[in-house]
Structure I
Amino acid sequence: MNVLTKQIVDEARKWIGTKEVGHNDGPEVRAWLKRVNRHPGAPWCAAFAWCMLDDACRALGVRNPIEPVAGVHLFRQLGKEHDAWTTDPGAGYVFFIDHGIRDGVKLGHCGIVVDVGPKSLVTIEGNTNEAGSREGDRVAIKTRRLGEVSLGYLDPGKLVVESSPR
């Protein structure tokens, strides 16, 4: 882990156990969605993951080069455009899972990798539940099989970050 990926994990750990109030709502969920220009009630796993990246950048005094994003597939695409996408997992990386298309909309799920084992990942995810759903009700630690991650990873260590003016 580098200093940025470690900070992302530290930021995500602060929110473990945070639960929605209503469906895709609640004070923390509203704040995350607002930061990525989405309305209350929208799915928020990508908003959570982006905010953890952004909070880590802020804590380190650097600019987050990934624009605010609330969609899993767009988040992944932005990672690719910044040459930060990889097929190999690492702690502090953002993982991406494809859940197909429904009503013409690409569905997915993402979260923060905390630890990588030989066949599984330990993650911190927003908008999940005990079953690991992409539409859950909390921030939780999960264990996922490596094979579940169908769209790869964003490696924040590959992002070109610039110091923010203080």
Structure II
Amino acid sequence: MKREESGFTLIELLIVIAIIGILASISIPNLLNAVSRGRQKKTMADMRTLATALEAYAVDDNHYPSASCPSAAFTAEGSALTSASFTSLVPTYISQLPGKGGTDGWNHPLYYNLATSRTSYNIRSRGRDNSAQASLTCGTTTNFNDDIVYSNGSFIQWPEGMQR
């Protein structure tokens, strides 16, 4: 009496593994791009939240609060936020600083700068690579490494479109 063997052949298994490999090679870059885009959007939302608290403070006190370096030029990057920054905002205007004490989506510090007149401010994220961008493009960017800059109620430089 002959016994029937059941199961997959080696060729069938190799074909299935090859198909899974092809699908993974297509989907992983898209997943990594989506994660970076999510971090950008989180950073933008955190910056907008912090700016809303700054604006509310300015309405009450007729000037923006200083973080740690009020004499810095408005166009410069400013100082990195820490959990001790903005004691005048927490908890009245915002329950806590965004991220882990003022960090962006990549867990790098946000930077705050206040004009000497205390009537203008900017909040900056250095992006994925955490290096300061030499010059701003003033508009949309398509690179995760570009800075995201929010100033006086609106974004000056922000990500949009296909990112690389």
Structure III
Amino acid sequence: MRKIKSLFIVIPLLSACSSMHSSDPDSLSFRIPDGSTLSLNKKMTITHENTHGIIQAGEQVTEKNRRDYAINCRLNFKEFGPRTIDPEDFTVLRTEDGQNWISQPSILRFYSEIYLASNKDTDIIKMVCQIYGDTRDRNFTVAEMQTALGDFVTFKYVTNK
């Protein structure tokens, strides 16, 4: 009898957790489904001292020109430049969201890490999008991330059934 009562408590709790996921990229609870596609639609230049390129407001920018209080995304590769990464489709392996202190207690970094695999053996690792804020701010949505990427990078979501 006790087990049955426990089930009546546990089942609604579990179903409440599963309903927290959304299929709307404008929702904070939307996660890019594993197996989705991230398309690099323009050539990306990697300078000789870097293993990454940064995109902000739909354009490639330098570290020096990056605005930390606006969403910016960094595509990380294994090898240093100089080189050019050609347009390509990458497969989303998994995503992770989080936050960490930049300067406690005033500046937080909100981020999303999207781990990627290449279909052409490009040495991609992941894309990390971030924005600085404070304790009154929140992480960004995938739709807000897409706005920051513009048409430089786009997503095609798979539907998980």
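Nothing in this text is a laboratory measurement; each read-out follows from the coordinates by a stated rule. Here the structure is a predicted model, which is why all the values come from computation and not from measurement.
Here are a few things to note about the model shown:
- With helix-only ellipticity at 222 nm (-39500 (n - 2.57) for each DSSP H run of 4 or more, over all residues; to 500) derived as -12000, matching label from I, II, III: II
- Among I, II, III, which structure scores highest (criterion: Kirkwood radius over Cα pairs in Å): II
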